[in-house]
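**Q** Once you scroll down, you'll see the structures, which are given as structure tokens.
What follows is calculated from the coordinates using simple rules that are stated; it is not laboratory data. The shown structure was predicted, so the numbers you read here are calculated from the model rather than taken from an experiment. Cβ atoms are built from the backbone, for glycine too; each structure is taken alone.
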Structure 1
Amino acid sequence: MPQTLEGRTANRGGTAKKDIYTILRSQILNGIKKPGERLAIDSLKSEFGTSVTPVRDALQMLNQEALVTIKPRSGYFVAKITLKELRDMLDLREILELAAVERAAMKISEEQINGLRAVHAGYTGEDDSSYTRYTDENRNFHCMVAEASENSELVISLSRLLDRLGRFMVIRHAGHELQQLHEPLIERLEAHDVDGAKKALMQELTETRIAIMERVMHEEAAFWHLGGGSSEQ
């Protein structure tokens, strides 16, 4: 059943935009809105009980996260991705995160360590809302590690990349183990152990990559329509 704003924000454009963005983002991350699906503004306007402007603004926000593609004279579509693009993004993630964790291990403060330990709110189930939260917590955790590197450009690049990978992090279904997955890295960062932190990170990245690729190739191939060429609509 489509999610609606239930009249909560119909008269508050700014809040409506945020709510529409949040709902559509969750639907995209969890596969309710499928790759290549057209997002018709008139239909969304009716669904959310609001005007065109907040719907368009929300879609523009999702476009900035590379979750929505805008095609001139055609409209808005859930972004597609090719298999090569996915592999390239996973490779780039490894490059960026290893650089971040190497620097973070030397510079991270106790306050930042405490922040990493406070990121996760715990396992709450298998529903879409929970998986959206797990994905956001995972993104926030890795961006906070990058922030400890004190390289703002690295943080920006990694955060954008993790936004694009969000849909794939969801299908890994790691919610029940996410906090335990990050604990070894926190311990090595707290000890300022550069090699140990890189090893802990690589174990997570490798496990994540394997889980994503296996799920995409063997269970989600028809869903994603993955191919080796262009991801144009």
Structure 2
Amino acid sequence: MIKIMTAAERHTTHHNGIHGEFSFSFGDYVDPHNEHFGSLLAHNEYKLGPLEGFDRRFHHDLVIVYVVLEGMLTYEDDTGNQELKPGTVHVVNTGSGVYHAERNSSPAADVSYLEMWFLPAEPGLPSSYHEGAFAGQPQNPLSPIHITGSGAGSLPMTLDVKMYSGRLETGHELTLPSEDRRIHVYAISGHVEITTEEGVFDLTSGDTARIQKCDKVKFRGNASEGFSEMMIIDMP
């Protein structure tokens, strides 16, 4: 089964210099038929204008993943501030509870980033923090995003989730076995062609694909120039 959601079908918000695109029910967007995909509860893309951002708020029993696409994102919580540069993957296991905020500290440039929420396998764990890096160079095999961290709440112990970055040059292909797993694909840029036993599907920037019960999935880069970039999340 494969379901495509185009960028135009996402829920859009714009308030006080913060632009958001939501792939699942989130905030004031309520759709009982679009609440999650496996353990993935939210997949949002944000653009923060200069000096804009989110005030501190409290979350618990969520694993929140930030992927910075452009600009420098300031992440803040009780442990201090971190400046997250493009390509950074920052993972917060909120566990028993974290007050956090995100903002754009630049007076001139925008910040674009992805924010994903996952449901942990076990509630009430101590909060913990982990870092990874999104691939920066074109590559034809998928590149696993290796998340490093420590403590009982580390990502591999709380989530049966694998994240991959893919940057396919035009005309190059790769195949990912899916078996009984769910696969969530997000096209960051370019043009990605997906082939399953159900047919051929095209993704452009901002489109997503939700795939399950497919033996294998083939990806092909079809950008008119350069490469096509995507993120793939593999989960139960």
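**Q** When percent of Cα pairs over 23 Å apart is computed for each of 1, 2, which one produces 49?
**A** Values: 1: 52; 2: 49.
Considering all the candidates, the number was obtained from 2.
**Q** Here is a further query. Taking mean count of other Cβ atoms within 10 Å over residues 40-47 for each of 1, 2, which is largest? Show your work: numbers first, answer last.
**A** Numbers: 1: 14.4; 2: 20.2.
Once mean count of other Cβ atoms within 10 Å over residues 40-47 is tallied for 1, 2, the winner is 2.
**Q** For which of the structures 1, 2 does the calculation of distance in nm of label points 7 Å out along Cα→Cβ at positions 168 and 216 return 1.4?
**A** The read-out was computed on structure 2.
**Q** Still on this structure, please answer the following. Assign the value 3.3, calculated as distance in nm of label points 7 Å out along Cα→Cβ at positions 16 and 192, to the correct structure from 1, 2. Could the numbers behind the result be given before it?
**A** Numbers: 1: 5.4; 2: 3.3.
The read-out comes from structure 2.
**Q** Looking at structures 1, 2, which one was Cα Rg over 2.2 N^0.38 Å, for residues 80-175 alone calculated from, given that it came out as 1.26?
**A** 2
**Q** Work out the source of -21000 here, i.e. which of 1, 2 gives that when helix-only ellipticity at 222 nm (-39500 (n - 2.57) for each DSSP H run of 4 or more, over all residues; to 500) is computed.
**A** 1
**Q** Once relative contact order in percent (Cα under 8 Å, 6 or more apart) is calculated for all of 1, 2, which comes out largest?
**A** Working: 1: 25; 2: 19.
Checked 1, 2; max of relative contact order in percent (Cα under 8 Å, 6 or more apart) sits with 1.
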